[in-house]
1. Out of 1, 2, which structure matches 4.6 when distance in nm of label points 7 Å out along Cα→Cβ at positions 52 and 108 is calculated?
2. Using the calculated result -12000 for helix-only ellipticity at 222 nm (-39500 (n - 2.57) for each DSSP H run of 4 or more, over all residues; to 500), pick out the matching structure from 1, 2.
3. Which structure, out of 1, 2, was distance in nm of label points 7 Å out along Cα→Cβ at positions 140 and 172 calculated from, if the result is 2.5?
4. Match the computed value 19.5 of Kirkwood radius over Cα pairs in Å to one of the structures 1, 2, and report its label.
5. I have 16.0, 56 for Rg and Dmax of the Cα atoms in Å, for residues 92-243 alone, calculated from one of the structures 1, 2. Which structure is it?
6. Hey, Rg and Dmax of the Cα atoms in Å, for residues 60-115 alone derived from one of 1, 2 reads 16.8, 50; which structure?
Structure 1
Amino acid sequence: MQKALTICVANIAIALSLVATCRAQSNPAADPDEARIQDIITASHILTNEGILDSFGHISARSAKNPDHFFMPRAMPPALVSRADIVEVGLDCKPIAPNAPRLNGERYIHCEVYKARSDVQSVIHTHDLAVIPFGLAGISLKPVVAQAGFLPLETPLFEVRDANKNKDKRGMLVINADLGDALAAKLGSNPVILMRGHGDTVVGRSVREATVRTIYTHIDAQAQSAALALSPNITAMDAAELAFNATENFDADRPWQNYLQRLQAAH
């Protein structure tokens, strides 16, 4: 009974977010922050539907009206995120509202990346099982499929032990500004960073771009793993192909619409 109720609540939340997304798309003059918030909600459901977000991943978007603020869901499963769950947060990682609900402990990933990268408008952290093996095995994730041509020649890996080596408490989670700053520094100007035993963090110029990058990072990791199972000698994209890739590939909206349709069909 409880499981059926949970599924029902999740489906209602998804249906409401899909309605809101359609309204936002049909009204481009609407509040730009509300449009970004609706994309957070929809992206949370899309990435859950694709099996990339689990119970603990999270998505944020920088405020269009105040770049020193961003929006992200309270601490909760992404599958259940609705408008009422979205919290406005400052770059000090504190909620703007005094009575805000409990925030994600790893919000420091988002705060410090936004501080370090003015170009970033959205941050996604996942525990994607497709990418985790690369950080464990010491094998670099490379761009092996054309649609993942946004990746660098080798995707950087954040080793939390390096950032924690002088600390008494050495957990795996990015739960303070020092760890968030270390992750942002390792990310540099890249679109993706792997996190050893922990998944990845993906950034973009919009929620939609970050979402599409997250999906194609997942697909790229699956393809590379499959190729390595056949042979240790694989062919990745080279610098010349990567340099041309941005003009050769489509923008984020086409795959976004595709995965939105997959979400609608599933519910």
Structure 2
Amino acid sequence: MAIDLGLEGARAVVVGAGYLPHRAGHGRGSALNLAEAGATVACIDINEERANATAQEIVDKGGKAFPVVGNALDYEDIERAIDEAAEKLGGALDVVVDIVGTAWWGAAADTPLEEWDKSLHTNLTQVFYVARAAVPHLIKGGRGLSGSSFVAIASADALQSAKWHVAYGSAKAGIVSLVKTFADEYGKYGIRFNAVAPGNVGGGNFEAPRGEFGSDWINPLAPPRGQDIANAVLFLSSALADRITAQTILVDGGALAKTRWGGDEDVQAIAARMPAEYED
């Protein structure tokens, strides 16, 4: 007996659905997952070729999708694109996913002011744009008891230091707050707002095998793959998350749980020096 994700016939939008080989592919992966679960997916991307490619891949696999060209950095344009997607989907939306983002690298005090402004706009302001434009359609959606869902991509850097990319980390931390506020204000309409915070997901590893657990010095479990992020998006978009809102799910292979004391031998040495009264 299969578990019902509640997404059969759902009307979904993925903003940033196009795929760049050197990136992790969160948008493409999320769109593919939603389509496989039964949703019809509007694949929005600033690049027409990329939007077409993801939509066609879904169709080739037997799913339902169509491309929409839209720029998430421009409110009027992304509002138009989301309105267009909603109209083609019957006038309402059940799922909206926003994965747009990029980082500038350099020391905090050396960050050019224009890069700070650009990073906040690209990684945070546009999420507000997408959410603002999507809310009226999500209120109409939800298909009954399951409600509707908005999922944004944050980052592990939202929850710790974002060394060498201060603006990116600050903007992603803003997403963690943003989904809480929208969740609080629009929960009464049955809309869930959540985020997924990827760890160090490399580019081009979407189809990578699981690999050996404990083989990576950064991730105690294993390095996260693009597919792992897409799976978290699928979960938050599904009926399995009916009562989950205002949350940020960390998908980092355990990196943030890792001790900062050093290796296992160092920790054991420190523990051996502790006086007996510190023992449980």
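Nothing in this text is a laboratory measurement; each read-out follows from the coordinates by a stated rule. In this text, all values refer to a predicted model and were calculated from it rather than measured experimentally. Cβ atoms are built from the backbone, for glycine too; each structure is taken alone.
1. Derived from the structure labelled 2.
2. 2
3. Of the structures listed, the value fits 1.
4. Derived from the structure labelled 2.
5. Clearly, the read-out refers to 1.
6. 2
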